[in-house]
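Asks: In what follows, structures are represented as structure tokens.
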Structure I
Amino acid sequence: MKILTVYSRYRELIAISGMWKVVNITKFRKFTPDAFVVVSGEPILGLECDYYDIMKIVNILQEYISISTLISRCRQILGFDKKIFILDRALELEKLNDLVRACYCGSIDGIVLTYLKNINLNDNTANIIDTLSEDRQYIFIDLKDVEKLSIEEVRKCFGIIVNLNIKPSESVVQYLRDRIYLKYGKSRIVISIPHIYATPKLLSSVKKYINGICLSSVGKDVFIDVIDVDRDIQVYRCVNCRKDYITSSKIKKCAVCNEKLVEIFRDFEERYFRYSCRELKYIFLNNLKNVFEGINVEYLE
């Protein structure tokens, strides 16, 4: 059996997504369901198929898990009270429905329209934020045009999404916040940045000045490895002490706190592919709250 293991560039909690996309390519032996949270090095898929199909699956999962994990990183650092959006231009139109689903596996709050007048999604539970209409919830504006807004415009909207055309820093974001507060009063401010700037260091330093972020691009920050195994693999999690056990045998109770374990590397089940965007977000947030302080991994024979 081939086992796919996942690794993150920032060694963060990884949000699983894209399983619905590869289920038609091959029959899974075991898999970690979409919107579940794992750490680098954990198995996410067990299968038996030829090399071509495996490489195809790896490429698909790397793309979707990278997107959900990018959004998950922002959620983990900014907290549950901040807004996280993504621009329409960051998502490929040909894969739009699948990419939006991946975004919700990482707990996105909405898709911001900046050049598309509308988008057709299969799932009507996805939140579309139209910045092009007259009754827009948010104003989307470049940094250089911030002071061109009227006070009336700002008062009508829920918040301002500012597209930063320069490399963001704590001092830049603080200055932006102070400028907006001085001219328009206390407003909800969301900064729009490319994914390469959404690092743990930047997000931690600017979160006190903003009400959220909007991602203007996505990339591949997650990598998948393929290994051969000659025995069955089990992965269990204790939700009490946040310990994961990777083992070849079946166990029922945590060795640390003696609480019941949850199996997260599961046998194939159809029901995991029927969740809506809203349900996937809810599943992810519940998983993240359980392991917010991290996961300890132990390997057992």
Structure II
Amino acid sequence: MTIPDQSTSEPHASAGATRPVSTIVRSPARLRLYLDSVRYSYPTRPDFLGPVTLTIGPGECWGIIGPNGAGKSTLLRLMAGLRQPDSGCVTLGDRSLVQLTGRERAQRIAFVPQHPPADIDSTVRDVVMLGRFPHRTLSLFESTDDRRIVDRAMEITETIRFADRPMTTLSGGEAQRVHIAAALAQEPQVLLLDEPTASLDLQHQQAIFHILRKRTTGDRLAVAVVTHDVNLARQYCSHVLLLHNGRLVADGEPEDVVTPEVLRPVYGVELATLTIPGDATRSWVVPTGNALREST
């Protein structure tokens, strides 16, 4: 795997280009998240994950795929600084995550867990406002700037129309968009999401990945999302990383990783590629219904 340049410079904007109106992140500095030979073990599962070397740059959305137990969620928590690697290191820009305080990490990295609290007795606006907490100083009350950023995050995620509703009245897809809005309100450099579309219908799955793609390109966030849907990763992500039994099997552009040839030995099923009628540039990987023999 080729490790991109670690500088924080960005491509030059074209003449006359303007910053998108929907931009949340305001800092001109764009940092890369870099994992260098990271390994992690559990007491009952030594040498569970790694080594993984990976760079997620600004404007990149990495889809992390693999079977159950492959190490996807563990890898994401290492990226967030919620777990410490047994060896190797995780850095953001030129600083190791272990050098950052919890507050500093929360100002730079937003993490949306697989199962956010579902019974929050608060309004949507109050939950999104929690994303501003890492940026507060002496005041316990939100500022005009906080309210503006929160409103914009809700506009981006199309949750502002029910901003005053209790969270307990929302559908699963609506609630998930609220948690993403709270993450965007943190104004992070890096956005990490663990299976944000689990148990959601097709419409909400598409809506959430559309939000992620827009924030990747519009705010040039560095994004990593764990998903079991290899076709969503292929369609919406700029890069894909495939894990199996804690080992990095493949990483790169979606069309090079999400293929029957690469996925077949990992998932243990026969796969085929189907092209969307009328659009030869888009294709989907689907199971054919035949399991591979145990020997494979």
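Asks: Of the structures labelled I, II, which one yields 0.05 when FRET efficiency 1/(1 + (r/R0)^6) of positions 128 and 232 (r between Cβ atoms, R0 = 25 Å, to 0.05) is computed from its coordinates?
Replies: Only structure I yields this read-out.
Asks: 21, 18, 9 is what came out when semi-axes √(5λ) of the Cα gyration tensor in Å, for residues 96-151 alone was calculated for one structure; which of I, II is it?
Replies: II
No lab work stands behind these numbers, since they all come straight from the coordinates. Values in this document were obtained by computation on a predicted structure and should not be read as measured data. Cβ atoms are built from the backbone, for glycine too; each structure is taken alone.
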